[in-house]
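Rule-based calculations on the coordinates, nothing more; no lab input. As the structure is a prediction and not an experimental result, all values here were calculated from the model. Cβ atoms are built from the backbone, for glycine too; each structure is taken alone.
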Structure 1
Amino acid sequence: MVPLEQVVETARSTGGFAWIGLHQPSTQQIATVAEQLALPPLAVEDAVMAHQRPKLHVYDDLIFVVLKPVRYVDDKKVVDVSEIAMFLGANFVVTVRHGDSDVLSRVRTELDGGSSELLDHGPSIVLYRTADLVVDDYDEAIDRINADVDDIEEKVFGSAETDYSKRIYTLKREIAEFRHAVLPLAAPVQRLADGSVPGIDQEVASYFRDVHDHVLRATDAIEAHDRLLSDVLQADLSRVSARQSEISLQQNEMSVQQNQDMRKISAWAAIALVPTAVAGIYGMNFDNMPELGWKYGYFMVLGLIATVCFGLHRLFHRNGWL
């Protein structure tokens, strides 16, 4: 293995630059590189720990940049956010990658197969091509999110009675993570486009204007999607609430109907109890029942039963039970 110092020295003497790529290194793994290239300790710590916001810092003759590539995962319907930290010196580039982004490999392939004029711009061209591909991937992810938002909007305002609030919350969370990757990038790219960052080739600096425009468009699209999802969520919650109110009203109507039915059954049972009770009394067959020998006893009992039953019927009908 060629010593790192020799690689950098060779790059310096030939007018080229060395590219050292690291993938999720530990503090010990990056320590040698940091020591030999005099990388700022705080920037090295940020690069190792990851979970940084997109940013740009200038340390004397060294530039530290953090970018957040994203990719849309179709099978999970989520936005996967990775991270790239870059150290740019006069004759070297150190990249620290966290996550599954293939941006750096695409940049390396492009530069290896491109013209030597690209490499003449030095480390600046690596930063530009990396930022450009990162922002291009933003556009692709936004297109996929746009399809998801359109789909959920169509379902919410369609005839389906399903509650889509969980899916909407998931989309809003993905958009929030996406926003954290995009919004802070506008200011660093603006500085690069203005040519105010020392060490960046002035010709390359002008290329960042297009990158900056893409970042602004991505920001606007993300904000628009978030607002639309908020409106869709509100509509979904209102629709679900209305549906629940309708169900509750139907249940109340059923309860009222059941109560009415129970009152009717109870009323008719009370009326039927009268002849049943009277018949039960005269069915006991006691010898000493004087009215059994009375000429009009039978008709008197039938009249009493009819009168009581009629009176009960009128009473229940007046009270709304029948």
Structure 2
Amino acid sequence: MIFVTGGAGFIGSQFVREWIARKLGPVIVFDKLTYAGNPDNLSSVASHPDYSFVRGDICDPAAVSEALPEHCDALIHFAAESHVDRSISSAAEFVRTNVLGTQVLLDVARARKTRRFLHISTDEVGGSIPEPRFFRESDSLHPSSPYAASKAAAEHLVHAAHHTFGIDTLITRTSNNYGPFQYPEKLLPLAITRALAGEPIPVYGDGMQVRDWIHVADNCAALRLILERGEPGATYHIGGGNVLPNLEVLRTLLRVLELPESLLTPVTDRLGHDRRYAVDWSRIRDELGWRPRVPFAEGLAATAAWYRAKAISRG
């Protein structure tokens, strides 16, 4: 049995749907159902006998303790406040959820004798990476936004739990995920939904901020492999090998949608906007034999088609 926090969100729900589809065992989803957590993301597995849902806050020790069975095989921790713009407006909820919530989960997992603790982090903890370098697992952390700082703090707590208490922890730092079911505040779902409505697509500054893109299904495949075979206490980077400027990504999207580039509209750049994220994911490739399978153009087209179908179904 596994316990998945934030399982109603974008990446968490993909992980849960695939886990159930592969008949890998019972899953308990624990989710507060904030704005980005949507039970509809799990409607396809809601009636499955291996699926159960508990609504709760990871910052509430009593709620977590009541929901987490003793000797659970693994706790997979997706739950987080994750939108950088929101963290710039107000960091308090990011510190509460991402830092305090992670410590609560570690404490309860230790008390309930959970066998493995997989913490989902982000490539943003490394800060901006100048060319031609790539962010490695052994590099120092240099978070630039309140969001990234809260995730870096959570990582330190996970490391401390492993070192001090011997908890079998794992950390993953993933690059930009894309795919279906993503809440439309992140770059691609926002751009797709605006483009389909014929509305302007905002482009921060010159649009040359570089990110590495990975399809959410590839990320979840890596997470399953790390959960099964990862070295206790280790950190693994998960990248898609699609290191591209945002402007190029948006232009590619508009070509897929057969819409004009005139929809791209420059806006004032985000405060403290990191210029380049790029992870070195050779460790998971060399140790565990993983590599991404979804070509970016193919995944982008399928993602756009999913949002188009969703828009049509809503009328």
Quiz item: Which of the displayed structures (1, 2) returns the greatest value of FRET efficiency 1/(1 + (r/R0)^6) of positions 129 and 273 (r between Cβ atoms, R0 = 41 Å, to 0.05) on calculation?
Solution: 2
Quiz item: Where does the value -11500 come from, among 1, 2, when helix-only ellipticity at 222 nm (-39500 (n - 2.57) for each DSSP H run of 4 or more, over all residues; to 500) is the thing being computed?
Solution: 2
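State the single structure among 1, 2 that was used to calculate distance in nm of label points 7 Å out along Cα→Cβ at positions 33 and 305, giving 3.2. Mind showing how you got there, number by number?
Working: 1: 10.5; 2: 3.2.
Structure 2 accounts for this read-out.
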Quiz prompt | mean projected area of the Cα convex hull in nm² derived as 15.4 - corresponding label from 1, 2 | solution = 2
